[in-house]
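Asks: Some structures to go through are shown next.
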Structure I
């Protein structure tokens, strides 16, 4: 059984990984270096994704459609937080996703595989 403290630590580290990934995406697309802004974006993006999935699940439309709508809403959150258009928001998202996969792969190589990148879809 996993303790509440362990769960909280896993959540915090996963959120920091997600924030780092968004920060990498923003740095690539915008030259932005504000890590705390990226972490809050990860929190808001994760909440938006969860709300979309919950709504679609409630009406029985979970699956690919809810994932697609969740991704669009997540990019909308990113573009609103960084005050950019859809293309730059998507670029931030793409590079955030790649950065998250890279970090998670590195962590898996050293034996840490219980983490996610909260706030970055598809990781």
Structure II
């Protein structure tokens, strides 16, 4: 598996399991059509259709691409950490029971943990 070179900030969050400041990430208020992939290994993680505005300061998704994200108990003992299932990159945390969407799940993801891949439009414009 090829791992992408990370900046110091990306490494702090992705490898060091850190968190970016709320409301500062490039994908917080971003709603283009496409797929969010792991910045470290390129694994597809989330489809844009599953993104919603939770007003939490980080990109929020109510469902991951099947098999793309693993959940682990956070060292703080209170939360559930989410990682890329392929490379183990720290993505953020998942919360259940808040009632934002029909899945009742919120993946709170650091923008620096992901890279957006725009949906490719066909030549006929669709």
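Every number in this text was worked out from the coordinates using simple rules, so none of it is lab data. Predicted, not measured: the structure shown is a model, and the values here were computed from it. Cβ atoms are built from the backbone, for glycine too; each structure is taken alone.
Asks: Given a value of 2.0 for distance in nm of label points 7 Å out along Cα→Cβ at positions 88 and 112, calculated from one of I, II, which structure does it belong to?
Replies: Comparing all candidates, it corresponds to II.
Asks: Between I, II, which one scores greatest on distance in nm of label points 7 Å out along Cα→Cβ at positions 56 and 80?
Replies: When distance in nm of label points 7 Å out along Cα→Cβ at positions 56 and 80 is calculated for I, II, structure I comes out on top.
Asks: Please state which of the structures I, II yields 1.2 when distance in nm of label points 7 Å out along Cα→Cβ at positions 40 and 64 is computed from it.
Replies: Only structure II yields this read-out.
Asks: Could you tell me which structure in I, II was used to calculate helix-only ellipticity at 222 nm (-39500 (n - 2.57) for each DSSP H run of 4 or more, over all residues; to 500) as -27000?
Replies: Answer by label: I.
Asks: Quick one: relative contact order in percent (Cα under 8 Å, 6 or more apart) came out at 28 when computed from one of I, II, so which one is it?
Replies: II
Asks: From I, II, which structure was distance in nm of label points 7 Å out along Cα→Cβ at positions 24 and 104 = 1.2 calculated on?
Replies: Of the structures listed, the value fits I.
Asks: In addition: Thinking only about mean projected area of the Cα convex hull in nm², for residues 16-71 alone, which of I, II has the largest value?
Replies: II
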